[in-house]
Structure I
Amino acid sequence: MNLILDSRKKIFRGPHGRFFGFVLGTGIIFLFVMVFWPGNNVIHWIGAKVQIVRHERQIEEYKRQIRDMDERIRMLTSDRDTLEKFAREQFNLAEPGDDVYIIEK
């Protein structure tokens, strides 16, 4: 531990100490600008990434809903029993002779 502190002291107090101080100060200012400066900064990048992930999840959900709707359309156009069930449930249709009971909520 003492060796590390001694080497740090030598760097900043040696012949190139002012240069290393300048590099350290410039680096700190650069980090401050990258993290906190208004506009395009690290905080903005993180928020944008979170928003992108949220939108990608939403796109996947919409794709799943489209697949489900396509399957339902295929069933309604190809299967007579499914179409009849859909018509009875959605439009309260019945065949002649059926008793229809409508319960409103």
Structure II
Amino acid sequence: MDDNIKNLIQDYIDKNEVCLFMKGTPDAPQCGFSMAVSNMLKILEVNFEGVNVLENQSLREGIKIFSDWPTIPQLYIKKEFIGGCDIVKEMYETGELKKILSDKSIAFKK
């Protein structure tokens, strides 16, 4: 991964309290897993940035190297990598996602 892509990824993470690297956009997801995570955040009324990795092949491959995680979507909350769809779904179902949002002072629907 070149420095430009690494810096681009870091910039998205630094500038957005909640950042979702996904296929498509929150309004038009291009895969079911990206749609699932996006919808969970929407249900919780979390303000988040959706980054469409399909617009840039280098970004799509780079985020996997950056996080050392092989799949997309990838969720970051306050610069911390949370996980992909399965992990976020489990955290959503158990209430752990709400706890992380609360602990990090992120506004959401309680």
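Only the coordinates and a few stated rules stand behind these numbers; no lab work does. Since we're looking at a predicted model, the values are computed, not measured. Cβ atoms are built from the backbone, for glycine too; each structure is taken alone.
Comparing relative contact order in percent (Cα under 8 Å, 6 or more apart) across structures I, II, the highest figure is found for II. Could you figure out which one of I, II the value 1.00 for FRET efficiency 1/(1 + (r/R0)^6) of positions 34 and 90 (r between Cβ atoms, R0 = 35 Å, to 0.05) was computed from? Computing FRET efficiency 1/(1 + (r/R0)^6) of positions 34 and 90 (r between Cβ atoms, R0 = 35 Å, to 0.05) on every structure in I, II gives 1.00 only for II. Quick check on the output: 0.6 is distance in nm of label points 7 Å out along Cα→Cβ at positions 18 and 82, derived from one of I, II. Which one produced it? Only structure II yields this read-out. Out of I, II, choose the structure whose coordinates give P(r) over Cα pairs in 10 Å bins from 0, in percent equal to 15, 52, 28, 4, 0 when calculated. Structure of origin is II. If distance in nm of label points 7 Å out along Cα→Cβ at positions 26 and 58 is computed to be 4.3, which of I, II is the source? Only structure I yields this read-out. Between structures I, II, the calculation of mean count of other Cβ atoms within 10 Å over residues 10-17 yields its largest number for II.
In this comparison of I, II, the computed figure -26500 for helix-only ellipticity at 222 nm (-39500 (n - 2.57) for each DSSP H run of 4 or more, over all residues; to 500) is attributed to I.
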